[in-house]
Structure P
Amino acid sequence: MAQITRHPVAPAPAAPPRVATGRMALRAYAILVLFSAFAHTAWWNLLGGGLALVFLGALTVATLAIWIPLIVRGGRRPSGNASGLRVPVLEWRRLPWATMGYVALAALSLLWSRWPGATALTWAGLLVTTLHGLFLAHVLTWRELARALEVALKWVLGLSLLFELWAALVRREPLLPNFSDAPADPDPHWYWTRGALFDPDQRIQGIVGNANVLGILCVLALIVFAVRVAMAPRRRGMLIAWMVLAAVLFARAGSATALIAAAAVAVVLLAALLMRRAATPGARSRLYAVFTGIGVAGVSAVALLWSRILEALGRDSGLTGRDDIWAAVWERAWERPVFGNGFSTPWVPWEPMFDEWILDHGITVFHAHDMWLDVFLQLGVVGLAVVAVVFGAATWRAWFFAVDRPRWDIVADRPYSPLTLLAPLIMALLLTQGLTESGPLMLWGWLLVTAIAFRIKLAPVVGHGTAERADEPGVGTSAERARR
């Protein structure tokens, strides 16, 4: 017979698990790395070239000082140190070898480069960017990576708004990089900010100092914030407010490239959601056929209505001078079509072969405004093949990471995670941006490609596996959490 008792059988209540101090410090450092990648031009414009390079160099040394001991320990937590970091064993076979191959090819181009000084300098930048992408993918879980992206982008957007408010309300005039004195009649393209936040006829540039880059970062922020909202975090209302800010800055940046990228991201999102609803292989095949037909029809419509599309976007038929840039790059690229003229991403303006080669508003252009044409110029057809493998493999894995159900045993009906949509949407953004910019080949664009490619190989299922067993509450299966 049941008896009333004052002695409950359930375990006594306990405080929720806490994140180790070392883990919290690692997350904070990852946010700093991502912010510095997104807003590298802000450091340059604020500190000057010399101090900015010193800061970025110190960041690289710090990354190596953190990462190398973790690799050597092989994922073990130091005994007797409750706050010590623990990361998965670095499985070398899971490295993104196509990405590493591109880095190696860029280094080899020193042997035939027409601008060896620029090759050596920019290759060092490529190596550092790749290093940070691998570091972030190895030491952070998927949830931590999404959270770090979220916070870093909040800093970029928030500081951009404050910066533009200060320039419009306090300074009340444009500002040159490094707070330099303006010449008598400077070209507006020289400015860090034009102080035009309240002028609807002008575009704003934010702390990054470039309206096109600010627009792309706003699209990236909308992707990350939307995924985080779908993950049902606390303070969802604040995230929605940040999405509104990103949308406002996106509109004020007035970037046609960002607008087209946002449309491409929306199309990929719709396709991924439809594919998730397909219950059978046959249904998926029919969807792929429909997507192919829509893609062909879309490309044909763009080709037929190109002039009207440009008119609607407020751009001329030369895409704001890009056709002249592409013609000059194409002509030089065909001088050495197989292995190219030598790596240099970006083009360093003090190199004689780049200095005043192509000018835009009196400023030396520092990339081809098309990542594929840029690679053809620098590394020829061989480089194009390698880059195609890099982006093709990353996109392929990102797509199936999002549309395939998480599965590691006989259970085949586990729910999808909104977090898996992050990878294909970012790849769609970068590939679209790469049609009119070379950003995906350098700095934060290349960092994200590297991190996505490596992270998917390390952890093909969110929240499951050794690569996802970090020192954070809520990661892994319930049995794994209980064992921790």
Structure Q
Amino acid sequence: MKYKNPVLPGFYPDPSICLVGSDFYLVTSSFEYFPGVPIFRSNDMVHWEQIGHVLDRENQLPLSGAQCFSGIYAPTIRYNDGIFYVTTTNTSGMGNFIVTSKAPSGPWSEPIPVAQEGIDPSILFAPDGNVYYTTSSGGALQSVIDIKNGRLLSEPKVIWKGTGGKYPEAPHLYFINEWYYLMLAEGGTGYEHMVTVARSKGPWGPFEPCPRNPILSHRSVPGNIRCTGHADLVNAGDKWFAVFLGVRTFGYDDTHILGRETFLSPVEWNPDGFPVIGDNGTVSEYMESRLEPVPVAETPGRDDFNGEKLPLYWNYLRNPDNSLYSLGERPGFLRIKGSKDSLYDIAPTAWLGRRQCHHKARVMTRIEFTPAAENEEAGLCVRKNEGHHYEIFVTMRNDKPSVVVRQSMAGLRVETSCEPLPDALQDGCVLAVDADVDNYRFSYGKSEDALKPLGQGITRYLSSEVAGGFTGVYFAMYATGNGKPCRNPADFDWFTYNGI
């Protein structure tokens, strides 16, 4: 079966995978977004269905003050003796911890802290009966822990520093064919990213590096797949695979906006005893999976807000103030009540978004909102981070309900377009964003088929190369009073996302 990379498009970085029976389970990092650590299930590693979030309670995932460089870093998922384990790092507080569950869809336990420094933690249930806990701190830092309470049973020790690349991170220790294999990401999670591996007869080394390192890298490979690294291995019987992150660039200057995405590659074992990922360390958009396809239902493109709860693809920005959101207060609508917190504040802004997963996409929503003052606004946000975003929104200008397009870039805020809302649109209007590799184009109107253009913004201004950060772009509905609570709520009738 031919499949297309990435297998999880959009902002799904730092993947980790395990196999239980015939089901594969995969988790990714989530940074400042809530709920955290999305978890997926698949039978072929190509078609994935989200089944929940590992961290869906505020006491599991405190994100107060979390910015685009912080929050939840790379998780690892493992299974042992009937229990699923996920370990990760909350860089906004709590540090490294473990949560457990008997069912991958949850509920997951309260966090079990692990007092080991570093990030990108991983767990190995070894045949010697020990549980090895490995983090990134000056190399692969490792200890033996009590898996029930997270207590360190040995002093952490750096067991391998990699091959000399900067930022050796994402360590995974495996026991395969009587050898302990240690895999690292080196070079930083950018254009120098790579995966290296070494092995030893014991879990503490000394580790013998693979003579072909790096075993995965697109550092000097033509094409738009870049930054490949941060891999995890899985054994599907007699077939091996790796999941890893990468980005898809566009334009003459190779920028990317979708974030770091999840890629998949077959793995072979060389006679020298080391793994070979893809085509001697490179991968393609289309590859051969060697597993029978098992399709799953596609993620819906439209939400009419008729359910009792939101679908799993929605995220809040940091921990939400639940009093600002309602699905039942006005049946068939998502009601968002704008608080004093703005899109620029590191706060629980009234904001609900889903990932941009395609370079070409159309997003629309129908909004009913009566602003009472010029500080009040509600609409659609295209967000890279708190400093870089575009909005099309309804507000008051010159004592008239108006629709505005604004660009926010590194502290510079410019309203590029503003028009009074016609009387026929003041009881509700459709706001739209059309994305391609060059621009985000904004429009509004009475219906989906009657839209008027209202300005545009350059796509690359929301790229990681310009805006920084480790995340991808989100499309979101929001409301804010920019310093004061809004006097009226914003009611969203529906939301559509169509990727091309």
Structure R
Amino acid sequence: MDRTSGGGKRRDDVFTSPDVVKYMLDMSGYLPNRDLSSITVMEPACGKGEFVIEIISRLCQSAQTYGFDPSEILNRRLVCYDTDKSKIDICLDRIHARFPNIDLNETVFKNEDFLSADVRKADLIIGNPPYVRYEQIPDAQKEIYRKTFSTFRHRADLYVPFFEKSLRSLRPEGKHCFICSNRWLKNQYGYNLRDLIASSFDLQEIINLEKVNPFQEKVIAYPAISLIVNCPPGPSFRYVEVTDLNALPKPETTKYRRKMPYNGDWDDTFRMLSNRLKLTSIENLGFKIGIGVATGADRIFIGKNLPKLVEMELLLPIITSKDVRNNQLKWNGNFLFNPFDGNGKIIDLSLFPKAKSYLETHKEKLQRRHISQKNPQNWYRTIDRVYKDLLSRPKILLPDISANNLILIDSGHFYPHHNLYYITGEDMEGLKVLSAVLMSDFIISQLSQLANSMNGGYLRWQSQYIRKLKVPDIYAIDSSDAKMLASLYDAHNLSGINTLVNRIIA
């Protein structure tokens, strides 16, 4: 159960809270008052045994009531995988200390990679799969997983193939219960997994825990519990957002149901909108959504001292997410070196002696970039092409991760950096009206359901989510209301914006 922090730094093992372990076994129906002797249980990544200990405890209680030998049943009906032998040893020590009369043979714990192991079918597969980001998976393993698992696509986290393999290892009517990142519910890399579940399994519950910490230590994670059954898909599933671990919903609760999608597109499932509304997308209104320039070497292509080093005609004032903070747009004085001419072609460096001299001092580093290795003759280009006319266009600026309450507009002075998304339109008035709508609780509520909020509740304004937002047709709004929205935007009047937007969409 290795985990990584939000910044990719490796962490020690993070163990699921005992109360959450008990809750997951409860919702899976693995209860001590039932005869558990016929249920085969599998844990794909057992770690140091948080789930295994509770499973054995419940089986022992069941054995007392129903008169069977718990050791014999465990040796036949429990199997646990982990790639780290030292964790298995710790787990066994814990079992021997807690249950001295339990005698386990070598078939229970397997020091193997679950994803490549020859796995038998099970009635219950439960646990906390590894959180290993795509970038941290060895290339050789990635290639194997891509060939083996149809869900391992689009830079997927390692837990995604754990889902697929365990789901395919269920017996008919078998249950699957994982606690892991909730990213698969919304991100692109989860599409194939969502499609697999929607077409072949019955998703019964999702308990979203991103607002609480279900682990035994503080860790940056956005977890959810899912319960899936190997039977034909049902028409709906239960969805609950938990804000207090002491108030986990009872398994028999029937409210909070949502319609089950039929493929991998679950956007509408997590975006609750009034059916009375005639809404559309931002792009359908004629606005363009984009992301700023990626250079591949920001320290070389971006800086405050560039006017002293290269010709001014090659420089554009650039704005980054650091310039769009505290509800203010404040340029820090950075410039972007633009290696493209007005026609979008790479410039001839011989015509710009200062730029040539500057870039050649960094040539070795620039040539190591993938973009340079693909086109060695253009070793001094940025990863993205620079379109100079974007500089003078008014644009809404949206930092990827933002704590701002206000949506800020550049009236046409700066070029956006790749940590900024932007929206361009035909006129400043339309951008102000759209910005006011985007600041409203109506949109923020949608965004919070479409996107996974970051630690601290910060919003994520990524293009994949911006494109899915449903907004009122701002050009169909009464002209006096449109003018009022623009005026409220200029005044930063959030309360007035919410009141007016609520009236417009009612």
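Just so you know, all these numbers are worked out from the coordinates, no wet-lab data involved. As the structure is a computational prediction, the values presented were derived from the model and not from experiment. Cβ atoms are built from the backbone, for glycine too; each structure is taken alone.
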(message) Given a value of 26.2 for mean count of other Cβ atoms within 10 Å over residues 259-266, calculated from one of P, Q, R, which structure does it belong to?
(response) Q
(message) Ranked on relative contact order in percent (Cα under 8 Å, 6 or more apart), which label among P, Q, R comes first with the largest value?
(response) P
(message) Matching task: 24.4 is the computed value of Kirkwood radius over Cα pairs in Å. Pick the structure from P, Q, R.
(response) P
(request) For distance in nm of label points 7 Å out along Cα→Cβ at positions 27 and 67, the calculated result is 2.1, so let me know which of P, Q, R that is. (result) P
(request) For helix-only ellipticity at 222 nm (-39500 (n - 2.57) for each DSSP H run of 4 or more, over all residues; to 500), the calculated result is 0, so let me know which of P, Q, R that is. (result) Q
(message) Suppose mean count of other Cβ atoms within 10 Å over residues 43-50 works out to 19.5; of P, Q, R, which structure was it derived from?
(response) Q
(request) Compute FRET efficiency 1/(1 + (r/R0)^6) of positions 171 and 355 (r between Cβ atoms, R0 = 30 Å, to 0.05) for each of P, Q, R and report the one that scores greatest. (result) Q
(request) Have a look at P, Q, R and say which one yields -0.44, -0.50, -0.64, -1.65 for log10 I(q)/I(0) by the Debye sum over Cα atoms at q = 0.15, 0.16, 0.18, 0.30 Å⁻¹, for residues 147-210 alone, as calculated. (result) R
